[in-house]
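Take a look at the structures below.
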Structure P
Amino acid sequence: MLRLQKYLAEAGVASRRASEGLILAGRVQVNDEPATLGMSVDPETDVVLLDGKPVRQEEQLVTVMLYKPKGVVSTSDDPQGRKTVQEFVKDIPVRLYNVGRLDINSEGLLLLTNDGELAHRMTHPRFSVEKTYYAVCDGKLLPSEIASLVNGVSLEDGMTAPAKVTHVRPTTAGDTSFLITIHEGKNRQIRRMLEAVGHRTLRLKRERFGPLSIGDLKPGETRRLSDEELLALRRALGLPGESIR
């Protein structure tokens, strides 16, 4: 028996948290009855429907790395008609969901997967996956301002956790480039951190997610994770070591 939200996640419907929202919204039925949060299902005998359509666990689990270009939104569809990350994985024969988001003006490493448990772990604060960004801000980033970023700054939704700031260099235009590593996922966090110390973000590119590096991937390019990368990611998230593709 599996908890229904875990079954939905493993079927590639959405993360466990998002699956709970589907259940609470009344969109899920089990054996022709409205589903309830916390119920369990037998994958062999129970019939699970989402919006009236059968939900079956995916036979193939796929995790893809995308270099999200600037100007692309991290959603499945966009009411304003802007380009979405889904357009870069439409040729993959299973439905993938992006793990977390990069705002429209940010670029770099974004993961898409139909592995609900993997997605749940990657976005849950408990597992604190480190994310490293290459950033450029306007003007000179002073030592005192770097110290504030490292120690945590006060935002409207609370203090940020300590960050790592390295490779601080001036640009030819008189601005500052650097690498910053965080393990939280507050909305537009790095941009707001820089605003809090008096700087505007000119460029923001995610280069690493946990043990994964964007490497030589170019904007708009995708590739599946290697067995070694998937194994390293699973271990970093406390999941069983065997590689599941």
Structure Q
Amino acid sequence: MKTLGKVVGSGRFVDIGTHKLHVVLTDNASEYTIVLESGGGKYSTAYREIQEPLARRTGFRVMSYDRSGFGQSELGPDDFDAIAEVDALKICLEVQGFKDKYILVGHSYGGILIQLFTLRYPQLVSGLVLIDPMNVWFVDAFGLDKLSAATPYFEKPAKNYEKAGNRMVDFFPKALDVLRWKQLPPQLPAVLITAGNPPFSESLWRKCHEQMIMHSEKHHLLIAEGNNHDILEENPGLVLNAIIELVNRIKSASP
């Protein structure tokens, strides 16, 4: 794996009221904030290869963070579902003074979360990069039971990440219910990176990703040829360039 650069940013804790989240901020003076959302069970370190190069090459503020219970973040309430995760992220950004113009990047389960965020707060989002995202179309076609059987679940959770992981699985159907029959906003610039080697049924995985972006010319599909689901680990340069391409589209469209 090629090293693109080390994160140059400040690790800090942000109090969101119910608990504290650990964030890593590369704080360029910018009207836009790029938010990096990790996949299920992962946290801010997933983006350590690209965060500083992304901030340097775009000139935008970039924030990665640890979701509740993962990394260095506190666990938070027992009933903390995906909707609460999205609202926690919004509070976390606002507490730091970042009110809108978010460019959201999400990998896998993080793709579910940025879809939820966009659905709840469409006026705050300026663009999306979905990295091999989980999505409701795939789950409904593949089967939630089959997907759950392939997802880690802890019988006697003791550590925060175990409790947070179980909580994520338990509340996942609720997130799907909110997203079902919803489309990405057609006016919103978006890039969807799909794995060349999908984690599940290849034809179904690709078909569902195509379904997500077929309703707007502003939505682009990028195939990560030769890459597995963990595209961030295998090909950080591709992800970096995809985000920069989206940023350039947003910049060119700005008055």
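Readers should treat all values here as calculations from the given coordinates under stated rules, not as data from a laboratory. Computed from a predicted model, the values in this text were never measured in an experiment. Cβ atoms are built from the backbone, for glycine too; each structure is taken alone.
Odds and ends about this structure:
- Looking across P, Q, the calculation of Cα Rg over 2.2 N^0.38 Å that yields 1.12 traces back to P.
- With helix-only ellipticity at 222 nm (-39500 (n - 2.57) for each DSSP H run of 4 or more, over all residues; to 500) derived as -12000, matching label from P, Q: Q
- FRET efficiency 1/(1 + (r/R0)^6) of positions 123 and 195 (r between Cβ atoms, R0 = 35 Å, to 0.05) derived as 0.90 - corresponding label from P, Q: P
- A value of 19.1 for mean count of other Cβ atoms within 10 Å over residues 67-74, calculated from one of P, Q, originates in structure P.
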